[in-house]
1. With Rg and Dmax of the Cα atoms in Å, for residues 140-315 alone derived from the coordinates and found to be 22.3, 87, which of P, Q does the value describe?
2. Figure out for me which of the structures P, Q the number 0.00 belongs to, where FRET efficiency 1/(1 + (r/R0)^6) of positions 332 and 460 (r between Cβ atoms, R0 = 25 Å, to 0.05) was derived from the coordinates.
3. For which of the structures P, Q does the calculation of Cα Rg over 2.2 N^0.38 Å, for residues 12-155 alone return 1.36?
4. Match the computed value 38 of percent of Cα pairs over 37 Å apart to one of the structures P, Q, and report its label.
5. Check the numbers for FRET efficiency 1/(1 + (r/R0)^6) of positions 84 and 124 (r between Cβ atoms, R0 = 41 Å, to 0.05) across P, Q and tell me which is largest.
6. To test your reading of the models, identify which of P, Q gives 1.00 for FRET efficiency 1/(1 + (r/R0)^6) of positions 372 and 444 (r between Cβ atoms, R0 = 41 Å, to 0.05) when calculated.
7. Tell me which of P, Q gives 9 when you compute relative contact order in percent (Cα under 8 Å, 6 or more apart).
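Bear in mind these aren't lab numbers, they're just calculated from the coordinates by the rules spelled out. Everything numeric here is computed off the predicted structure, so don't read it as measured data. Cβ atoms are built from the backbone, for glycine too; each structure is taken alone.
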Structure P
Amino acid sequence: MKKQNNEEKKSLGLTHKKEEFEKWYPEVLTKSGFVDYSFVSGMLVFRPAAYAAWQIIVNAVDSEFKKNGIEDAYFPLFIPERFLEKEKEHFVGFEPEVAWVTHAGKSKLEERLAVRPTSETIMYPSYSKWIRSWRDLPLRYNQWNNAVRWEFKHPTPLLRTREFLWCEGHSVFASKEEADNERKFIMDLWERILRDYLALPGIVGKKTDNEKFAGAVASYSIEHIMPDGYVVQGPDFHNDGENFAKAFDIKFLDKDGKEKYAWQNTYAISTRELGVMVATHGDDKGLILPPKVAYIQVVIVPIIAKGNEEKILGYARKVAEILKERYRIKLDDREGYTPGYKYNEWELRGVPLRIEIGLKEVEKEQVMFVRRDTGARAEASLGDLVEKVDVILDDIHKNLYERAKKFMQEHMHNVETYDEFKRVLKTKKGIIHAPWCGNSECEEKIKEETGAKTSNIPFDQSDLHGKCIYCGKEAKYMVNFAKSY
């Protein structure tokens, strides 16, 4: 049998530990074959494992959207400059990040076109045409697309890139009450998707006015703590009130015959969650993918014994036939690679469950399971194969979620004073939970002096107490502060 060469051996495996997160994270993403860098700075190639995970999220979310009456649509990538400027706060918030198209061939365009940073300003002129009466409402459209935001100093793959994939939900209602009621459905859905597919917990809450979406009345988010202690914002929901309706003239005649402005919401989940997943679950060996989003859920590695090659391979094919109807599987029958090399490769790529089949397994009509999350080994008979795989994959998911939840809880720090705040910020990783007066000036001063900003205000305020850590006035909220991407 031809053995793999030294260069192949050298290229397999990580050179950095997870504790060196800044170096480990991009290495695990690329060496595992999850994503790759493109030839445009800040833009990634989604390789099959990453894109498959995203497609699974898309299908899960889209199914729930449709059950709840949200329909898919698609609007253009390019936005005329005059549209982008209509909602001033929105335009100012995004202007530094906008990429512009100024020429077609050698001809200069009469009006610059923005490459979509977000779609409010290309969608709402159409909404204004379509909505005339209360009978046209609610209008609830979502689009799956890409967005481009150019201005940033430190690109981080998947977490902060110039192009990303996401959904954009844009709903229009006749009343504030209807618009407000949508928030629970969307935020609950985001929590379920994160928990049930990506095995990710998060901190749910409301953004402060300083940190809310540009043009929104109120923003709500799920926040994640990364292994380096920094926080990254996950899926969100924005209550836009009448702001965009007034800017884009989205009016309707109500049942009483009066003309009124509509009430709007926007919401999104993006490929950033794939980066959070990789960062949260991966280890020094590589990726660890939650089973529901794994491109390959089970890999079968035959351990070839001389003189029994076809006997072992035939049995491995039989196992593959049993499993392929239920799981995404891979039979690794490549020649020229040792079983050990294959083990390392599939561990690097994060496949949740490995099945090893040697002569002993063939003779006993069983298999050997090896879990990616714990490395635990277990035998199972051929007759129990599907049932055992079901149980193990389910347990892997639960274990990943509980580990992530424990990490999050261990990196939440309560403080009472500003001195304590600064000390914890220097010595510990994660979120600092502290009393705050609600004044944006205090929030800005804390950010200016420490580099930490508010991530969100948790919905649960049952622990509200004490004085604002900065100004000493009575606290109105318990708020989460952190350094962030």
Structure Q
Amino acid sequence: MTAALFPLFADLRDRPVLVLGGGMVARRKVEALLHAQARVRICARALVPELADWCEAGRLDHVARDFRPELLDEAWLLVAATDDVELNRTAAAAAAQRHIFANVVDDAGLSSVQVPATVERGPVQVAISSGGGAPMVARHLRRRIERLLDGSWGALAELLTAQRARIRARFPQMDARRRFFERLLAGPLPRLLRRGLHEEAAARFEQALAQSPTRAGGHVTLVGAGPGDAGLLTLHALRALDEADVILHDRLVSAEVLRMARRDAERIEVGKTGHGPSMRQDDIHALMLEHARAGRHVVRLKGGDPFVFGRGGEELQFLRGHGIAYEVVPGITAAVACAAYAGIPLTHRGHAQSLQLVTAHGPLDEDALDWPALAGRRQTLAFYMGVAALPAVRERLLAAGMAADMPFALIENGSRAEQRVLRGTLAGLPDLAAAHDVRSPALLIIGTVAALADSLHWCGSTPLHASRLPANDAIAQAA
């Protein structure tokens, strides 16, 4: 896996940039650099007519025909745009020795920086990068964003840039300033600019600036994050993440989901683990109370749905008891999402007319669960948090009368890129899980619908079966 690039916008005004090459590719790079007001110096044996004209007009300097490392001594950036691979390699190495960033056109391996595809609306720029490996993807996205952003975004940025000092003086506190911008951008101002009504837009801005800053009371939003795929977040969940001051998130909330939140929101992991360090529920309550009483918007972010084995009810009772305002944003619970991503219908007219959601977390006392009812026919069982309890689940269900050949599907990291599905029958459940070293998070589905994963799977690799175990393991399981 390639390393993630760090995105930044470079201020090249009046700063020397060396461009190596004099062809049409170099011309395109020079044009962009001149737009950024860089001092362009070009090294090439021959120049296309436009580059020659720009040199004649004094817009750039033709400093040399042949590359010498000393040409980089004052440069802030190297752009190598030749078709000579060895020359590009030599120049990139010389730049690296001087700690100068280099962009080698169409060679991500030699480049220390990439030049992204951009969409520009006045001072607003959107940059799209594929890491240098798939430029056509970046260009395709640029075309889509070009259609999405009209020219009014530039006018909006210019207005707010011109008024920046007044806004900061009026709202010196960051949270008050953020609420001002949220109110302003959600109001009619953008629509007025889109219609070209600049005077009316300016008047609306003055009205908004004159309004008294009000501090909203602290409150908590209980948000279901789903099982991991950020595409499963609801619109209300995205809104809450965008408005959060503090995010208290479970350990199993995916990094992909957390990336959807406000960049400057404080993130606090409050996860629990079965055999590792955990935060007590009372401590989570105390954190919610502390931040809400400080006037912050707290998002309590839970994997799956907060009301399905998520202790969301306990947290609401605590908040209600302390007079803290709250709201709930449901999430797609693991049973629904993981089954769907494995191609398993939880109910099916020919297989199951009921569904039971069961937590296998903690000791499985016979008095706590009605095992004979769970072993009944024509239903689907979905066990949450049950990797460590798989042997006990098998024994209790077999003892309660469930057939040893009842199909199961064990879904690890459901809905995520690393999803795995194990398929087998109840008798071999814990052995197959151990053979494939299944780890949490994993959801267990038991019932005849589980066998449909073999033919209906669509996400990730083909389900793994006992027949795909190493030979010794398969023999041991058969014995």
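1. Working: P: 22.3, 87; Q: 19.6, 63.
Matching structure: P.
2. P
3. On the way: P: 1.36; Q: 1.08.
Corresponding structure: P.
4. Value 38 for percent of Cα pairs over 37 Å apart corresponds to P out of P, Q.
5. Numbers: P: 1.00; Q: 0.65.
Of structures P, Q, the maximum of FRET efficiency 1/(1 + (r/R0)^6) of positions 84 and 124 (r between Cβ atoms, R0 = 41 Å, to 0.05) occurs in P.
6. Details: P: 0.35; Q: 1.00.
Only one of P, Q returns 1.00 for FRET efficiency 1/(1 + (r/R0)^6) of positions 372 and 444 (r between Cβ atoms, R0 = 41 Å, to 0.05), namely Q.
7. Working: P: 15; Q: 9.
Computing relative contact order in percent (Cα under 8 Å, 6 or more apart) on every structure in P, Q gives 9 only for Q.
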